[in-house]
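The following blocks contain the structures, represented as structure tokens.
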Structure P
């Protein structure tokens, strides 16, 4: 069962009087197709589902499927009709073909409602910018949260921190080698090869792969591009690394979090703090097993901090927040969330801590809307992973 609130959102939008193209995007293997299957079962609108996964790449296919919808609509009561395209990014020039058919229906006042699904965020967003401006609404599906993985698969907090939020991998966690193979080949390799290397101009694929691996291994840590270059076994430059990091961020893999500053220029030029979007990326390359990792305070502490950061990053993509960090000399705060003029400071400790000098200094200088110390004797990391983060910005 798909546990997300996006199902209700999609139901509301599909039934609304004013029509927009609904675009569902997100990383691979997080349930986009399952979401639409549940929608088709619940919505009181007849529909037609078509997947481009096993078809030729010609845009003629889009026209053919659209004509099927036009033929079916009068025989289904003549009211609103739902047309769903899955893996739409696999069709060449898909956005132009969609625009042509959508505009025709608009002129002819035909009520065919459109949902597009795609696992390539890079290619989808390019098509939206070029052809479909003003015609669509975007629904972003993040990695699954702890609450969702617990509800659907019975994950404990520790299991979530180690195995992350991929529903397709949940049944494999009893066999860690098999689980790691799934994450490597079905998630990481598929995304890097199909969604980045095949669709964008990457002149140094080996550098991109090494950057991802290094960024995962340094998740939760601040490290400059210059120092990253010294650990990469290939020629490159900091501009190339920054570009590749941006690609990895767009596919919900790896973020280079910027430093909080009142100056946007200073923030953009800051040394990044690396953080994965899903802690499975950190675990899959670890020399530890799950049972060993929970016994190592240093290793487990890094995983806990990365899990908190991953939760913040995924929620920020949905709500258009900014996730930052702060450091000045010996003072540091792990994460800063910014929504409009409101900022919230968060410091993460897996053990006990009652006072943190970095948080005190940040509070003195910037007067945040809230400051949260996540530790075992205050708000625990387990409790934090269950919070509705939107409520943090409300009085």
Structure Q
């Protein structure tokens, strides 16, 4: 694949600099982390030692030491690069990396290090604590509609339905095969090898059903109490909230909090469920592309989820915070905060709304800096999805 993501230039410039920080390339499965790093390393002209810990059996920290020694032996005048893929799966990885990095720093070795993995899981497993002050994170989100167009010639409707997984792009001509790929290589692999393998989950079946529920209700507000009723399980709200956090850390499903102007009240609200990529929703829906477009109600919901996924990926990259707002029967689809700037976004997708638009009420209560309408006679959905979120919030 010849297309290079915008993050290519960022990582390339960091490798060209003198050795300063460990580079952490993080993001969900199958968004091109390994491909990006390989492209950058090939362009750098440096000697590279690439090793992956992505195996069912977890490796020990001595494996990191072995790979580190190989990279040290490869050093030339400009140094060399050590790439450790899925490093969060190595027991005690952060302490080992800290010890070896500090040892090279003392001896002024020019070895540069790139770690690949899931950003939240990496941070939870020791990145922020053991390696504080020693790393930079480069987040790779799901591919945007514009990237899928540039790389594969997709239309925006195709991106709305098929999402932003580059590995699945060649399969959309065979719908059944595409569905199997998303279910087996993306959903099942992420759940079994990332979430369940690395985190304590007392009820794996409940976590799987919650993910399916989140896809079915993506773009809708659902209390944890109602989730328990839908899931028909004896789990409690604390368990469901924890499972939603795990799914969010894996880049699959998140829950936007209600905007209240007060962080404590926001965190205690019912979440607005949101997939990070609409491929996850489409693969479980039973619809084919043409059938989804023909169902106006469903396509409207899918379009809203595509807008929400665009925002969720920006939030995961640290570019903004995303909320929703509801007061009785009035609602604002998305409330986006960047620093002290507040933007309210209403999506007019064509589906029948369950509540009345609340833009005027929200404007009177919170005085946002900007009010945006996406769809209808507002910003075209195609334009909104094909530009980075920063373009609309500046």
**OP:** Give the label, chosen from P, Q, of the structure having the highest value of FRET efficiency 1/(1 + (r/R0)^6) of positions 50 and 218 (r between Cβ atoms, R0 = 35 Å, to 0.05).
**Re:** Q
Original post:
For which of the structures P, Q does the calculation of distance in nm of label points 7 Å out along Cα→Cβ at positions 338 and 370 return 0.6?
Top reply: Q
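Each value in this text was obtained by applying a stated rule to the coordinates, not by laboratory testing. Since the model is a prediction, treat every value here as computed from it, not as a measurement. Cβ atoms are built from the backbone, for glycine too; each structure is taken alone.
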